[in-house]
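A.B. asks: In structure tokens below, several structures.
What follows draws every value from the coordinates through simple rules; no lab data is involved. In this text the structure is predicted, and so the values were computed from the model without any measurement. Cβ atoms are built from the backbone, for glycine too; each structure is taken alone.
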Structure P
Amino acid sequence: MITISQVVEDVIRRSPFLAEALSENIANISSVARRIRPQVQKKLLEEVSEEAVAMALRRINKKIKPATSGLKFLKDLNNITVRSNLVEFVFPNSTDITKIHQDILKKVENKKDVFLNISRGLFESIIIISSDFEKDIEHILKNQNKVSKIKDLSSITIKLPEETITTPGVYYPILKALAWDGLNIIEVISIGSELSILFRSNDADRAFSVIKSLTS
């Protein structure tokens, strides 16, 4: 039979912010118990008192460890690149998506220092490119439906060591720090050991400071 402690531990381990706050003793046990009690009751299919949840939290608190595996790779990391004046296009996938990609690649062929990312999802595609090519992309996408555009973007790209590809929790401290600072992320792009995060340009300086603070 599953116990209250087992359910509470599972809930906390699925909530990185709560796990970290508890491990660093900056969270009020009673407040956390009150917050997660509905989840515990839902899993157990019975009424559970707030005191019982709090008791389970105190019992497992010593077992909870903060996610630190990603932090060791960020210390002394200097390979951070910032690119500004970017624009993003989002549009539904269509039958001529291959031709669109080809036309874009022709436009940037032999052009130096062009930022270009083309990503195709299950239902939508995105194009992120230097704003110098904004009009060109608008022309290429003129026959596409529901094209949306976000201007004045900046990208912060972090080149991580190759071994981070197989290391869990590498992105967590970066995204957590940005979230705690109230920064809105437009896109997250991961290519091998290279991580690019897109922000509104007016957030880029603050985002860079947050990321840089993790690497020193």
Structure Q
Amino acid sequence: MNDTLIMLDLDGTIIDTSQLYFQGIPPIVQRHLNIAISERDILPMWGQFARNFFAHFARSAGNPDEALIDKMYQEFSIFYNEMHNRLSPAYEDVCESLPVIRKAVHALGVVTTRPTSRSAPVLEMSWAQDVDFFIWGDQVPRRKPFPDGIEFAMQRYAVENGVCVYVGDNAHDIKAAQACDRRVVSVAALWGTMDRDRLLAADPDLSFDAFQTFTEWVISGCPVDR
């Protein structure tokens, strides 16, 4: 074991939740706003807080009523929780690799924008027992790209002068790591990203195409040249 703190984003990094959005959002928007949307309409907002999706489509439909936006988001949250473990598989090698990473480092945890209201299904997944902590989006004042969640995790779990690493599939993840007061190694999770070019344009310290190669890097001591 070394003094490294590994922090992972959740959606798009550990589990693939894309179908929850692609199957859950369009019928809600159709029902309440009477507009048809597709995956292509959803992707530009990928990685944002889910309520922002409905706010965007409500404005596009000329009906930016906050109560309506809340209602759509609440309906989506119900769908999300009910269908989560059916539609959110872990990425390849994640379940096998997390115990290996946990054994190799000081602490391993999840830092996500997802609120605690949508945490229960995650905690039921088999791999959840193989991480030391979860930091949910509503436990801190600001969500990514602000660094609040990562800094909160470091205050609780980082070792002084130890290496801190944050891994994510979205440019907001990289920007959040870069905005921290303490040095955080930013890692691009290319295996789960929906926008590879934008993720790499955020200038992460490192990028990996597969969770297995990321795991091998951790086991080797997390070397960083830059």
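A.B. asks: Rank structures P, Q by relative contact order in percent (Cα under 8 Å, 6 or more apart) and report only the one at the top, that is, the highest.
C.D. replies: Q
A.B. asks: Also, quick follow-up: Between structures P, Q, where is distance in nm of label points 7 Å out along Cα→Cβ at positions 25 and 113 highest? Working shown, then result.
C.D. replies: Values: P: 5.2; Q: 1.1.
Top value of distance in nm of label points 7 Å out along Cα→Cβ at positions 25 and 113, among P, Q, belongs to structure P.
A.B. asks: Let me ask something else. Suppose distance in nm of label points 7 Å out along Cα→Cβ at positions 49 and 121 works out to 2.0; of P, Q, which structure was it derived from?
C.D. replies: For distance in nm of label points 7 Å out along Cα→Cβ at positions 49 and 121, the value 2.0 is produced by structure Q.
A.B. asks: If distance in nm of label points 7 Å out along Cα→Cβ at positions 41 and 153 comes out at 4.3 when worked out from the coordinates, which of P, Q was used? Walk me through the numbers before you get to the answer.
C.D. replies: Values: P: 4.3; Q: 3.3.
Value 4.3 for distance in nm of label points 7 Å out along Cα→Cβ at positions 41 and 153 corresponds to P out of P, Q.
A.B. asks: Of the structures labelled P, Q, which one yields 1, 6, 13, 13, 12, 11, 11, 10, 8, 6, 4, 3, 1, 0 when P(r) over Cα pairs in 5 Å bins from 0, in percent is computed from its coordinates?
C.D. replies: Derived from P, not from the others.
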